[in-house]
1. Taking 1.8 as the value of distance in nm of label points 7 Å out along Cα→Cβ at positions 206 and 358 derived from one of the structures shown (I, II), identify that structure.
2. Taking volume of the Cα convex hull per residue in Å³ as the quantity of interest, name the structure among I, II where it is greatest.
3. For structures I, II, calculate distance in nm of label points 7 Å out along Cα→Cβ at positions 70 and 286 and state which one comes out highest.
4. Comparing I, II, where is distance in nm of label points 7 Å out along Cα→Cβ at positions 302 and 350 highest?
5. Name the one structure among I, II that distance in nm of label points 7 Å out along Cα→Cβ at positions 62 and 366 of 4.4 was derived from.
6. With distance in nm of label points 7 Å out along Cα→Cβ at positions 54 and 142 computed per structure, which member of I, II shows the largest figure?
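Read-outs: derived from the displayed coordinates by stated rules, not from any lab. Being a predicted model, the structure only gives us computed values, none of them experimental. Cβ atoms are built from the backbone, for glycine too; each structure is taken alone.
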Structure I
Amino acid sequence: MTEKLPTANGSSRSPAPKGGVPSVASTIPFNRSGIEGQEIGHMSQSVSIGQIAGDQSYSRKCQALLEQVLGAPKVLLTTSCTHALELAALLLDIGPNDEVIVPSFTFVSTPNAFVLRGARIRFADVRPDTLNLDENQVEPLISPRTRAIVPVHYAGVGCEMDAILAIARQHGIAIVEDNAHGLFGKYRQRWLGTFGALATQSFHETKNITCGEGGALVVNDPAFIERAEIMREKGTNRSRFFRGQVDKYSWVDIGSSYVMSDVLAAFLYGQLEVWRQIQEKRRSIWLRYDAELRDWAAARDIRCPIVPDACEQAYHMYYLILPSLEIRQALIAFLKARGILAVFHYLPLHLSPMGQKLGGRPGDCPVTETMSDRLLRLPFFNSLDPESQRRVIHAIHDFKF
């Protein structure tokens, strides 16, 4: 039996089967990446001129655009945000006996980059409002061995960076921003990803701006630039060679192969060229969800996202926090029966098998534990059309518990 695939905008005109349950063909996915500009043309150009390895014309264009918009001294494309985090750990010379403070409510890459260097992770709880690293939980976790604090800007809403930076300065600790969700978001009029000495970006297919798999290291402290280039190029001074600064390149430091293919950079550049239009699309989708769900949610003890006044969010996701795990699971099943894929998010890392090996225990991060059980993410992608979004909203309004 052959199934009809959904149309490009996430919906389908196929009729629902008997019983009123939508067919697979009419499923609204949680996420769908798409073409936003000249991605295909740029990729074709990359191949036709024979530039498909990394650090060529399209990589340079992407990096220059991001440096100009963010006002960052240096941006280096990487194969993933995970690799950008690993590169940050290398640059900070993180090693055994060092400690790194990371929120438990994040993706595994955030702590894993430092665990790979032998560091001990100190898991911090998150704020109940934004689900960001709770700045009040940071200082009690600091010890003489603390080398880095890693704020994660959840859902593209900025952490309380004034307080976190003040703590870091007082104790002489580096800040590495995990800004996988927050590209083009701001905190107090300043771009997320420009507060820490180092910051990381993600261009995974689930992100606002994507090339399928990719990332970037934002180097805000110029003292790290030269070594970042070397470590990213397998520990060689190849970048200096191509700039004509040395007559040959050699192995000069530790490193690995973190360079993004220029074919992917070409796709990414097609998206970055139209980043403002992408952000505006997502803003409209977020605002419609909020306008049509906030009153419904408030009447049922369901919480919508909270965006503090100091933050200009990146419009990365829209989520609901249900009263309990059972109700969250019931809503997921209810929406799935209507052909709508809504999903939960991070599980508490301190309670994962690896997290417990690192010392995590139940009750260490109570806000993380309860929010993880109750949070539900709604379909959210650039091409989510008004009719599909209407279906999602109406289905939620029909949910009874």
Structure II
Amino acid sequence: MMQTTATHIPFHKPFCAPNAEKYISTALQSGKWAGNGPYAQKCRQRLAELFHGASVFLTPSCTAALEMAACVLGIQPGDEVIIPAFTFVSSASGFALFGARPVFVDVDPRTLNLDPKHLEAAITPRTRAIVPVHYAGVACDMEAIMGIAAKHGIEVVEDNAHGLFGSLGGRSLGSFGSLSTLSFHETKNVSCGEGGALILNRPEWVEKAEIAQEKGTNRSRFLMGLTDKYTWVAPGSSYLLSDLNAAILWANLEQMDRVQRHRLELWDRYQSGLQEWCREHGVEQPHLPQGAQHPAHLYFLLLPDLEKRQQLMMYLRSHNVQAAYHYQPLHISPMGLHYGGGDADCPGAVAAAQRLIRLPLYAELSFAEQDRVLDLIRGWSWE
């Protein structure tokens, strides 16, 4: 196919709020560049409001937040952590770094979330945590997952990298487990380039989290005047977000309502605009469980097979539209096999990796640009 001269539509473009440069300049001039500065405090307060008063710890990334969660839980070699086979590597590596063995379970083929019906078979006496991932910001079956976790006395850590502003039954995603994590990577709805957060829903663990974030020291208690000096008391690392990054994050958080309205409109236009075409060609659209409100983080289609997925991606690329696939199944990755993932039966994760295509969706995507994407897909001739 011949390359067209139409304007390029990228898969993603990071959003930068109007006040970002102003706030960065203010942060630079203040001389307070390190973590937990003035802009970090603004972000923490706003996020705490979204999570019903939970404790919020800003981190350099969602990966760092997951590592912090492992510190708070006291994860050690020999422990096991259950994760879905279809997820980003950080869901596993954040715990494997502390010696835990990731145990992979398959995903629900409708939502691509951890399937609770496979959960109990994966639990052993060594299981310390279950890590549900809200794929595309669509809620996992948290009632079932929390019920199984409570039955076996296992903690739940929600990997909510996609799910900020998502909810289930009116309750924010990230507020179900003892801990949850957020991502502010440039691909996320709200970003600061690289960043994340640990949301702590157990007040009695605040001191543990403070120690983990401050390199394993009790520096937070020292700054509050609760001890005359601080020292190394537990495992930890440098899990603080620079206030320069926090300045960008705050600028973008200020715009979140406007950005979310537009993203949701874009998502709905994809869903309605492709409904008939998908039905005619055996293509699956995102499934929303009852009571789930997604945050329009991404929009995907499940093509009938790998060949059709690749053909559609190449077709869109030939017309200057960038689409993308997503994760490769972790259980059959080199490290997944190292941890025994080859024994896991995860056909849903394999199928998702082969069939899924993500379409352009970002804050500054115009309806006219989206219409071009829609027209291209509906006009595509299947080979």
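1. Answer by label: I.
2. By volume of the Cα convex hull per residue in Å³, the leading structure of I, II is I.
3. Of structures I, II, the maximum of distance in nm of label points 7 Å out along Cα→Cβ at positions 70 and 286 occurs in II.
4. Evaluating distance in nm of label points 7 Å out along Cα→Cβ at positions 302 and 350 on every structure, the highest lands on I.
5. I
6. Biggest value here belongs to I.
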